[in-house]
Structure I
Amino acid sequence: MPYKGAGAAITDMIGGQTDIYFATPPSILSMVKGGKLRAVAVTSSRRIDALPEVPTIAESGYKDFAAEDWKAVVAPAGTPAAVVAEVNRVINAALAQPDVVRRLKDEGSLARGGSAADLGAFMKGEYTRWGTAVRESGAKLD
């Protein structure tokens, strides 16, 4: 069943109304470590530092499976290139700070950083990959 947010889905998982849920690591990590939920696999291409004992879906038999939750900082089209470059520089500097790297790892995340062009190429690739997957699956929105 679709959920409007992680809170309701996690509550139903803990309460036994739902058998499986694809969650972001930060949303469930404390409950996994506290024994309220059991992590079966991670969807990333490699194991995550926060749950090193949990295999990837690819390791579990689904070769080449990888799906990662990601976040990006975007600006309106037409934002001056100098502004984009400065914001990008500051964000990359922040993502390189040891305390930021450690905090992200502790929550099951990974800082990637990069250029605006890198992000554009990544987003285009994700759009293509998941668009193909949805079309091939035959999934339809209700």
Structure II
Amino acid sequence: MADYYRKTGNKEKAFEELKLGFANPNLDVDTKVNILLSFYTVNQIYNDLKDQAFTLTKILIETHPKDPKVFSIYGDLLVQDKKIPEARETFLKVLSLDSSRYAIWEQVLQLDLQMSKYEHLLTYSSKAIELFPISRFHFFFPGWQTFS
């Protein structure tokens, strides 16, 4: 229905239908994430869609609170909106749900460095190196041992 309303030019009704769909726990989370990814790309061009993207993401988090993909996209939106501390906390939530996501570890370490959270950077870079011993973490934060 949301697609129909969007195609007929009724943006408000399309957004209302999207909200209903995002609140339905029986609808596939991957489809919802893909819709949000389109908002993320469009958001770079149309800043007025940012509020809609955040609204849909919050609904998605309420509907699928244990899915790391949901928090990943929320973290990406927060980074894009330059809400760095909130993004960092959101990516930490992703790691608490699924620590096997290499890109999220990188994101957390980058945000730690940006925020001068050196103790956290030391701890989490050590954990990341243990989990991903052949990754580029060794080179990503050269001299990480000197923070101790």
Structure III
Amino acid sequence: MPNSKYDKYVVTDLKTPNFRPEFVEAYKKYASRILWMDKNVVPGAFQMNCSWYLNPATHEGKSHVHDVDEIIGFFSNDSNNPYELGGEIEFWLEDEKFLISRSTLIFIPAGMNHCPLIIRRADRPVFHFSVITGGTYQQKTKE
């Protein structure tokens, strides 16, 4: 795309934060990150991550909270059957476990303890995204 007045708002290449190398290698075993956006990629942006989940695994994310709201999504890649996830995700909100096998959006209010996220099955790639309404992805253990 040629340089233009607004090209800084269009992200087509993966630009992630400086994740620990061992996290990057572990992530590649079960997922393929597509794009990442935060205020460091586009000044003023909130944080969003998009990935394909490919294999069963436990995501590194331990139970944690954020100071801002989050939305997490899991989507089928079958346009003929868009609600059948083609896999199963275990996801925790506070002390309640959810088994997800359909395309799903999850709203997590600021301060709500959530995770772990466990990919129990991935019969085909599952599209995943997360959106944090703050400018960067920051998590902390609930006290």
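Every number in this text was worked out from the coordinates using simple rules, so none of it is lab data. Every value quoted in this text rests on a predicted model; they were computed, and no experiment measured them. Cβ atoms are built from the backbone, for glycine too; each structure is taken alone.
Quick notes on this one:
- Test item: semi-axes √(5λ) of the Cα gyration tensor in Å calculated as 29, 21, 16, pick one of I, II, III: I
- Structure responsible for 14, with relative contact order in percent (Cα under 8 Å, 6 or more apart) calculated and labels I, II, III on offer: II
- If Cα Rg over 2.2 N^0.38 Å, for residues 23-94 alone is computed and equals 1.55, the structure in I, II, III: I
- Source structure (of I, II, III) for helix-only ellipticity at 222 nm (-39500 (n - 2.57) for each DSSP H run of 4 or more, over all residues; to 500), computed value -22000: II
- Once distance in nm of label points 7 Å out along Cα→Cβ at positions 31 and 47 is computed for every structure in I, II, III, the highest value turns out to be that of II.
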